[in-house]
Every structure is written in C-alpha cells, then in structure tokens.
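Several structures are given next for inspection.
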Structure P
Amino acid sequence: MDEKVKKYIEKQKSPQKEICLKVREIILKTFPDIKEEMKWGVPTFSGGKFYIGALKDHVNLGFSINGLTKEEIALFEGSGKTMRHIKIRTLKDIDEKRIVKLLNIAGECSEDC
C-alpha cells in the first residue's frame, strides 16, 4: 500500500476506516495492476480515475465519468461534470457486485477515451 494512502486510511475514524479498506480491497481485486496514489488530498487510483474520500458520516467512492453515456452516468450520485460518486455509510452498505459493475463501466472507458 502506498505510504501516504496508508496514513490517510489509518487516521479515519470508524466506520469510515473499515469502509475505505474494504472499498480499496474491491478496487485492487477488480484491477490488480492499478496504480494507487494520493491526489486532491484523498487516495486515487489509475491517475484519478477513481477515488476514495472519507467524510464526516460516510465514504464517497468517486468515478471519472468522461466518455460515459447518459444512462451510465445516471448510475452515479452527484452532479459533477467530470466526476461522480456513490455514498457508502456503513460496511453493510457495501454492495460488492454493484461496485465492481460501476468500476468496470468507468474503467473500460478509461482505456479507450
């Protein structure tokens, strides 16, 4: 684990710390060779294609939406022009199948876009 990413996750309170660890694990399982680094003050992956941001009462898993269709963008929350997210409030809220699906939708485009 990148040392700065490790420090970011370790300083989070529960349940955000555990959510960050689980979401990171899912990202790394989905894309084993993905590059992880700190950017914008949060852990990012694939040069900013995805990010994990711990907030006061939840964790955002963010996705670049560049090149996605309107239907694909509608699967995410938020109103950003280039990034959208999903909110995860508890460990029980982690729907691994849905997260993997969203990672693949956003990740596929990054190869071609």
Structure Q
Amino acid sequence: MELLTTLSQVIIAASIGIVWVFRFDNIVEEFKQYGLSDLIRSMVGAAKISLATLLVAGIWYPALILFSAAGIAFLMACALYAHFSVRNPIKKYLPAFSLLCLSVFIIARDLNLI
C-alpha cells in the first residue's frame, strides 16, 4: 500500500507539472473562460506547483503529506466547481476529478483510515 501511496504522490505532482509548465496555453484559455484574472491564475499555479513539490518531498518527509494532499484536494474541488460553473463537457472534469480522488486516497492513507 505504501508503494501505491508513493505512486499517487508522483502521479499528482507530474500531472500538475505537465499541465502548469508544458500546457500553460490551455490554462490561460481556461481561466479566461472562467472569468478569473491573471493574478488569480498565477496564485493558483504557484499554489499547485508548491503543493505538488511538497507532496513529492513528503516521500522523504512524511509530515508534509497531509498538508500538501489536502491543499491539492481543495484546489481540485475548486477546479471541479469552475468546470461545472461554465458547463464544460464531462471530459474536462476528469483530470481534476482523478487528482481529487488520488489526493483523498493519500489523505486517507496518511490518517490510517485505510
């Protein structure tokens, strides 16, 4: 189960890195669609990248896991709300929903709930 948790941490971090670094043009378009400012976009991006980095650091420093996974879960819930508010098709929801599920799994493992 430990390996699955670590793999989940890496998947979340890699996904966030790919989207916010290599697919940034899509992020710019989406935030315009949501009616959110460049400042909000920059703050969300900085938070996601920071939390993803802390999540990976949590592999070696487990005290970081709960905070970073909870932060990512919160941001993914916000992303789902944004997709819902502009009535995006379901395929736009799937990445945020997947990362939310992985984050909740990590939180549950960190709290020894599963």
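Each value in this text was obtained by applying a stated rule to the coordinates, not by laboratory testing. If you're wondering where the values come from, they're calculated on a predicted model, not measured in any experiment. Cβ atoms are built from the backbone, for glycine too; each structure is taken alone.
With distance in nm of label points 7 Å out along Cα→Cβ at positions 11 and 75 derived from the coordinates and found to be 1.8, which of P, Q does the value describe?
Numbers: P: 3.3; Q: 1.8.
The correct label is Q.
One of P, Q was used to compute helix-only ellipticity at 222 nm (-39500 (n - 2.57) for each DSSP H run of 4 or more, over all residues; to 500), and the result was -26500. Which label is that?
Matching structure: Q.
Given a value of 14, 51, 31, 3 for P(r) over Cα pairs in 10 Å bins from 0, in percent, calculated from one of P, Q, which structure does it belong to?
Working: P: 14, 51, 31, 3; Q: 14, 48, 29, 9, 0.
Clearly, the read-out refers to P.
If you work out distance in nm of label points 7 Å out along Cα→Cβ at positions 27 and 59 for P, Q, which one comes out largest?
Once distance in nm of label points 7 Å out along Cα→Cβ at positions 27 and 59 is tallied for P, Q, the winner is Q.
If log10 I(q)/I(0) by the Debye sum over Cα atoms at q = 0.16 Å⁻¹, for residues 51-98 alone computes to -0.50, which of P, Q did it come from?
Corresponding structure: Q.
Among P, Q, considering only relative contact order in percent (Cα under 8 Å, 6 or more apart), which has the greatest calculated value?
Comparing P, Q, the top value of relative contact order in percent (Cα under 8 Å, 6 or more apart) belongs to Q.
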